[in-house]
Structure I
């Protein structure tokens, strides 16, 4: 497996696993809506729609931009380690760091009581679904690579 193909596989696995991790946290935050008979099905459906739309637009565009960096990953063995960073580029790495910081901020705000209605759970569910759905672009390109 070439470093470029390995980087694609790693990117897909990371996006999918982060989507599952964020989704599991979202389900924990949304548990009161599943326990009570009057939970907000409409907000859950909205999260699903947002996830699908975000994966098909914003994250697809980001994936396609990242895939243009594949030719920058040469066959040097060190690129098995750093090829992932080359794939995402500087802009992508900064975006990932900002998204991680936003996640910490949302969890902090939730912990101090700024989310009495568990709305952050619906945001997290939309983000989780978007990442999980968008990981398919990396896996698709992975299967096309020689």
Structure II
């Protein structure tokens, strides 16, 4: 059964998981490709990408999806990233789980908490001792993300 996402516009914290929780998202070469596809999807959809964290079996995003809405943004990102991985014969890229989890961000306090959560997720999962030690977070790719407005 497909998910229904009633809220399509605004700023969202989104989590999408690898199919069957197989940890392929941080294999060699994959995070760079995923970041490239996040930026391409942002540009094509007129979206804003504010933060991300790529973990072995899931990805966190803070984004404003643009005029096509949240579901179209995620559908485009997920399908195009997997198509390219398969075209490159990446054997462990099995795909994305159907659907995604989203939380609409309503105020500055919630936004600050979500940004902190996303950027600290590598450390939360025991993949780094300090937030800045985890390599696949937008903290290391500031030129690839959009600045946040002051609320």
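Listed values, structure above:
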quantity: At a computed -10500 (helix-only ellipticity at 222 nm (-39500 (n - 2.57) for each DSSP H run of 4 or more, over all residues; to 500)), which of I, II; calculated: II
quantity: When distance in nm of label points 7 Å out along Cα→Cβ at positions 72 and 104 is computed for each of I, II, the largest belongs to; calculated: I
quantity: With relative contact order in percent (Cα under 8 Å, 6 or more apart) derived as 55, matching label from I, II; calculated: I
quantity: Top of I, II by mean count of other Cβ atoms within 10 Å over residues 64-71, largest first; calculated: II
quantity: Origin of the derived value 1.18 (Cα Rg over 2.2 N^0.38 Å; candidates I, II); calculated: I
quantity: Mean count of other Cβ atoms within 10 Å over residues 80-87 from the coordinates reads 18.2; which among I, II; calculated: I
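Rule-based calculations on the coordinates, nothing more; no lab input. Predicted, not measured: the structure shown is a model, and the values here were computed from it. Cβ atoms are built from the backbone, for glycine too; each structure is taken alone.
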